Structure P
Amino acid sequence: MKLSPLVKGLITGGLLIITSLATYKYLPPESPLHYIVFAVYAIGIVWTLLAWRYSEKYSGRFADGFNTGFRCFVVATLIMAAFVYNFNKSHPEFAEESAKYYREQLVKENNKNPQEIDEAIATYKKQYTLKLVSGAIFGYLLIGAAVTALTAFSITRRK
């Protein structure tokens, strides 16, 4: 059975969620092993492109390869954006903890009065999940485009 890039993106997205949850549960927050999520993401994209390389659809053109990888990584990115949103909405304590550190930083800077600090903290909490989701989308798209471009470039044939 041949899987389309879309299906491979769904599989990759599912593996990203499983890996994210496992690293969250079993690794300390400061562990660099949390970056294994990005390795899983890259492996999913490379898997998609290598399958394209050895299929009858292979054209040898970079643009076709990038398009194939794009269809995979966009789906995985959307899945991760939804996951980040839902995960952080279900854990409001993350926003509270982060706001606590942000308050400490604002107090140390000593350039705002207490009312301005309270307003900044309230805004920070309201925008916390949105900023995380935006950062996740941007980061995953950037990494996905880079991995796709490098892989597509390396597997296309030269005439």
Structure Q
Amino acid sequence: MNKSDSEAEIFHRMNKLKPKAGLSAFSKSQGLISQKRIEKAQKAIDDKESLYHEEVEKILGNLQASWKDYCAQKSDNRTNALDRIYNYSNNVKDLTSMYNHTLMEYFAQSLRDFCEKIDVHKKEHQIIVQAHIDAMFVTLHEKLRSDESEKAKELMDAVAVAIEKYS
């Protein structure tokens, strides 16, 4: 073994995130995003809130179609449909948390987490999933945003009862 074989060569790679944060790619500075850029990004997010209802309606439609697809398939073909249910639930959770729709976020996260336990052969699990989907549609159509109203508490209680009774 010669000397050149035992030495490690270090490659310094360009940090591609730094230019996105307004720094030189080779800057030694730690990342600090200017307040002006943060405000610009927040305004872009806030401007999209008007599309929230339409986007969530579309995702919920896809979620419901995936659930029906999951129930209709044979057990060995269900993985793809279950992945879609999980992903659509997670998409709704992300959108709702971005715009502070805490009630919808609660149901979406609960359904996403329940995806890890779903057994379609159990009628009880079908009831729990359908309760989540129905509650999410009611939340959207009734324009319930917070989980603090009486209607919101009733919906949360109904889903909680389904989970407790059928889990």
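Nothing in this text is a laboratory measurement; each read-out follows from the coordinates by a stated rule. Remember, it's a predicted structure, so these values are computed and weren't measured experimentally. Cβ atoms are built from the backbone, for glycine too; each structure is taken alone.
Once distance in nm of label points 7 Å out along Cα→Cβ at positions 12 and 36 is computed for every structure in P, Q, the highest value turns out to be that of Q. Here mean count of other Cβ atoms within 10 Å over residues 100-107 was derived from just one of the structures P, Q, and that gives 21.0; the source is Q.
Source structure of the calculated read-out (helix-only ellipticity at 222 nm (-39500 (n - 2.57) for each DSSP H run of 4 or more, over all residues; to 500), -28500) within P, Q: P.
Hey, distance in nm of label points 7 Å out along Cα→Cβ at positions 52 and 124 derived from one of P, Q reads 3.6; which structure? Computed on structure Q. Out of P, Q, which structure matches 1.9 when distance in nm of label points 7 Å out along Cα→Cβ at positions 84 and 108 is calculated? Derived from the structure labelled Q.
Ranked on relative contact order in percent (Cα under 8 Å, 6 or more apart), which label among P, Q comes first with the largest value? Looking at the calculated values, the largest one is P. Here log10 I(q)/I(0) by the Debye sum over Cα atoms at q = 0.13, 0.16, 0.28 Å⁻¹, for residues 60-131 alone has been calculated and equals -0.35, -0.51, -1.34, so which of P, Q was it run on? Computed on structure Q. Each of P, Q could give distance in nm of label points 7 Å out along Cα→Cβ at positions 68 and 92, but the derived value 4.8 comes from P.
Computed over structures P, Q, mean projected area of the Cα convex hull in nm² reaches its largest value in Q.
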